[in-house]
Structure formats: C-alpha cells, structure tokens
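Input: structures, listed below.
Where a number appears in this text, it was derived from the coordinates with a stated rule and is not lab data. Everything numeric in this text was worked out from a predicted model, so none of it was measured. Cβ atoms are built from the backbone, for glycine too; each structure is taken alone.
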Structure 1
Amino acid sequence: MTDEFPVRQALTAALTRLAMPAADQVAYLGGLGGFIGDLTDELALEYGDAYLVVRGRLAEFGPAAPVLTALDQLLDRMSGEANAHLWTRDALAVEPSWAEVRDLASRALTLLPDDGSPDA
C-alpha cells in the first residue's frame, strides 16, 4: 500500500487543481513560472500523468472510475492546434469547457475513497 499513496496523492492533487476556481488556477500557474509562458496546459499534463498510472486499474476506483475517464476524454477533446484558444489563462475563466473540467474534477474528488486506497 505504501507505493499506492504517492499515486493517490498525485491524482488527488491534480484533480484539486482542476477543480479550483479560475482565479486560483491562474495563481497556481503563476507560481510555476508563468513568465516563461502561459503554462495553462500544465493543469492537464499533471492530471494526464496521474491518469496514465491508474487507468489500467480504474475498477479499483469504484464510482470515481467513469468520472476520471470522462475527465481524461474531455481534456483530450480540448487538445490540439484547433483548440489553442482553450489553453490560455483568460480561457480558464470564460470557456465552458473549463467549467465542465471543474465539474468533473470536483465530482471525481467526492467519489474517491477517503482512506488513501483506491478500493476502500
């Protein structure tokens, strides 16, 4: 179980950042070194990294599993050059896709088990 905790912690942290209000997301991104670039995609990249680790065993996450998958699929649909307008700090506050991301991330957080193990 000790190797599971960092995975759960990374997933929870990424979901928490995706669920935050836009202003909090912008502040978080600014702390990452936002002067280098927009970095909005970092929110999705963090989730994507955690999701890659758990996706092979989503059944262990019970009712959170389909929400985690839906969130991954939404972020995939948002990617690509045609959707570059979605990956700006301004877009975090005004684009409906980001409201949907926040909703899914919030739902996933409420469905994850509380004790740190995926199947509790």
Structure 2
Amino acid sequence: MENEVMQIIVYAGNARSLAMQSIRASKQGERLEAGRLMTEAESNLKEAHHTHAKILSAASDEQTQIDLTLFMVHGEDHLMSAITTIDLAKEFKDVHEELKELKECIQLMKEGEKA
C-alpha cells in the first residue's frame, strides 16, 4: 500500500504545482498556457484520485484490512490540497480574464477622452 500512497502524493503534488503555474500564467495573460497547465493538473489529479479510489475499494472488502497510517493521512492531505488548488485556479482564471477585459475597457475610455 505504501506504493499506492506514494503515487497519490506524487500525482496530487504535481496537480497542485501545475494548478499554481496555471494561476501565474493566467495572471500574465497567457490564456493558452494557463489552459494547458490546467488540463495537465486535472490529468494528474485524476491519477491521484484513481489510486485513492483503488485503496478505498480494497478497504471496503471485508477480507482486506487497511491500516490508517500517518503516511496515508499525508497522502490524503495532498489529494485534498490539490483539489482545492485546482478549484481556486479555475476561479482565478475567470477573475484574471475579467480583470484584463476591464483594463482594456478603461484604456479605451482613456484614449477616447484624449481624442
């Protein structure tokens, strides 16, 4: 089971990191890159989730006993952190796009005042 928990940690950690990179790209106005990073983050999250589900499925079998270790809790913490970060990254993407549109509108208004 340690192997599976390590996979959760790795994939969830990658997902969180990619989501943070997506936020930074979005902030810089790099929409395509932000989208690519978010797709990759979601793919990593899916892998972490799949492995977690496999562990839970095994735990539901009455014949199999899964010990809840600090390592498992750590893996689940990574998973939940990745889910939260991805959710927030999606919201930030929308906010950054709206902010960019507002800045463009303000710039057009300023240019209209000068004319």
One of 1, 2 was used to calculate helix-only ellipticity at 222 nm (-39500 (n - 2.57) for each DSSP H run of 4 or more, over all residues; to 500), yielding -32000; that structure is 2
Value -0.42, -0.65, -0.81, calculated as log10 I(q)/I(0) by the Debye sum over Cα atoms at q = 0.12, 0.15, 0.17 Å⁻¹ from one of 1, 2, is from structure 1
Relative contact order in percent (Cα under 8 Å, 6 or more apart), calculated, reads 42; among 1, 2 the input was structure 1
Mean count of other Cβ atoms within 10 Å over residues 22-29 gets 16.0 when computed on, of labels 1, 2, structure 1
